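Colleague: The structures considered in this document are given below.
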Structure I
Amino acid sequence: MTKKSVAEILLKYQQCPEFDNINLVDVNQRGADDDTPLHRAAFRGMLEEVDTLIASGADVNIKGDLGYTALHYAAMRGNCDLIKLLLKWRAKVSIKNEFGETPLKVAQNGNHFNAVQLLKKR
């Protein structure tokens, strides 16, 4: 399987309900719920897509729906590989969502022990 280009990734996500078939032309473009393609890729655990989007200029720390960042979504899922990737791209662990929760708190709420340990190291 070949690596997807940023154009292919944007085309994929513009077909999602969150983007209501709007023409996605920017990696930081927001959908109806304020999320970006990076948020959706992180929520779905799409490591390669996340890496490509960030390498193409996606803001790793941009807040989306409910103030969540990509790191919040990775923590919510307990996805340690994604957490490591986002930290490599300098994702901030101190950003709080609209509920005052950092990614660490989100991981704790989900009982994702390995993700908690990884985030505590930061």
Structure II
Amino acid sequence: MKARFTEKQDPVTWNTLPDGKVDVMICLNENIVTETYSGGDPENPEHIEQTVYEYDFNQFREDQKKISEETVRASPEKYLKYIPKEEKSIEQKFAEQAEQIEMLKDCLLEMSEQVYA
């Protein structure tokens, strides 16, 4: 993804959050672009030029236990397409546990039939 900024950006911006997560912003391959805008007055179409900095960009939030600032800073290009794995909801976890319990119950019944038959 590309992103544009009015100011130069560091290749890696690392913001630690109080909940144990970190916000990471990756900005690589800087390209300086001049954009031209026309003013809002149709009778006096003033053109305004603005220099912006365009980057290959990624931004994500991750648990600090799963990612290292040193690793990201050493190889930010590896994180341009990084997508954190989504954590399962409580409902998904309960459903998986219910399936496992059902499977274990079936196994136990099958074993008891073999032992007591």
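Laboratory data are not the source of any read-out in this text; all were calculated from the coordinates shown. Note that the coordinates shown come from a computational prediction; the quantities given were computed from them, not determined experimentally. Cβ atoms are built from the backbone, for glycine too; each structure is taken alone.
Colleague: Quick check on the output: 0.92 is Rg/Rh (Cα atoms, Kirkwood Rh), for residues 58-105 alone, derived from one of I, II. Which one produced it? Walk me through the numbers before you get to the answer.
Modeller: Working: I: 0.92; II: 1.24.
Going label by label, the one that fits is I.
Colleague: Which of I, II yields -0.33, -0.94, -1.12 for log10 I(q)/I(0) by the Debye sum over Cα atoms at q = 0.11, 0.19, 0.21 Å⁻¹, as computed?
Modeller: Value -0.33, -0.94, -1.12 for log10 I(q)/I(0) by the Debye sum over Cα atoms at q = 0.11, 0.19, 0.21 Å⁻¹ corresponds to I out of I, II.
Colleague: Among the shown structures I, II, from which was the value -9500 of helix-only ellipticity at 222 nm (-39500 (n - 2.57) for each DSSP H run of 4 or more, over all residues; to 500) calculated?
Modeller: Numbers: I: -12500; II: -9500.
Considering all the candidates, the number was obtained from II.
Colleague: Follow-up question, since we're still on this one. Of the structures labelled I, II, which one yields 2.2 when distance in nm of label points 7 Å out along Cα→Cβ at positions 10 and 82 is computed from its coordinates?
Modeller: Of the structures listed, the value fits I.
Colleague: Out of I, II, choose the structure whose coordinates give Rg and Dmax of the Cα atoms in Å, for residues 34-89 alone equal to 20.2, 59 when calculated. Could you put the intermediate results ahead of the total?
Modeller: Numbers: I: 9.6, 25; II: 20.2, 59.
It was calculated from structure II.
Colleague: Between I, II, which one scores greatest on distance in nm of label points 7 Å out along Cα→Cβ at positions 74 and 98?
Modeller: When distance in nm of label points 7 Å out along Cα→Cβ at positions 74 and 98 is calculated for I, II, structure II comes out on top.
Colleague: If distance in nm of label points 7 Å out along Cα→Cβ at positions 26 and 66 is computed to be 1.5, which of I, II is the source?
Modeller: Derived from II, not from the others.
Colleague: Starting from the value 19: which structure in I, II was relative contact order in percent (Cα under 8 Å, 6 or more apart) calculated from?
Modeller: Considering all the candidates, the number was obtained from I.
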